[in-house]
Structure P
């Protein structure tokens, strides 16, 4: 079972996107996970510019800004109960596997 899933709210804890002055500002929702490369795409973080030529899907072309990828080790899941970035544990209950917050022991999903 993965400790990070698409749709989780994560906070950047290392790298260029980390914010020391306002710790809760660099948060976003996980859009995509690339397990082979160990990277994650987070909504609104690490915006990169791509130069696109005119196509039928993109008739205007030009410079488009989209979310780039961040290393998996640079993000942590944010617990909904304690509202802090936390490590994730996995608890087996019968045949179900549940993720839980290591700080406050609340279930994540």
Structure Q
């Protein structure tokens, strides 16, 4: 299935501890159906000190299921993403406004 959410998209969290917060997708794992959103779903990971890194308690963004994310349209509201063909190119569009996301 084609990716409805991609790296760099501005999204809002629909469910979980960060519900209602907005962020930008940094990585997407389509096989697992998850994405990492910058600054959201943070957890503390304890790391051992090595010659290259300091170690200690480091905050890390954990993956969020794609079903719990919604694209933020031009109006700043969450929307679903659809596909349509314009000319000979397949493009994503916001279902609420009908605006093309990536031209």
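Where a number appears in this text, it was derived from the coordinates with a stated rule and is not lab data. Predicted, not measured: the structure shown is a model, and the values here were computed from it. Cβ atoms are built from the backbone, for glycine too; each structure is taken alone.
For FRET efficiency 1/(1 + (r/R0)^6) of positions 26 and 58 (r between Cβ atoms, R0 = 30 Å, to 0.05), which of P, Q scores largest? Let's see the in-between values first.
Details: P: 0.55; Q: 1.00.
Sorting by FRET efficiency 1/(1 + (r/R0)^6) of positions 26 and 58 (r between Cβ atoms, R0 = 30 Å, to 0.05) in descending order puts Q first.
Work out FRET efficiency 1/(1 + (r/R0)^6) of positions 18 and 82 (r between Cβ atoms, R0 = 25 Å, to 0.05) for each of structures P, Q, then name the structure with the largest result.
Details: P: 0.80; Q: 0.50.
When FRET efficiency 1/(1 + (r/R0)^6) of positions 18 and 82 (r between Cβ atoms, R0 = 25 Å, to 0.05) is calculated for P, Q, structure P comes out on top.
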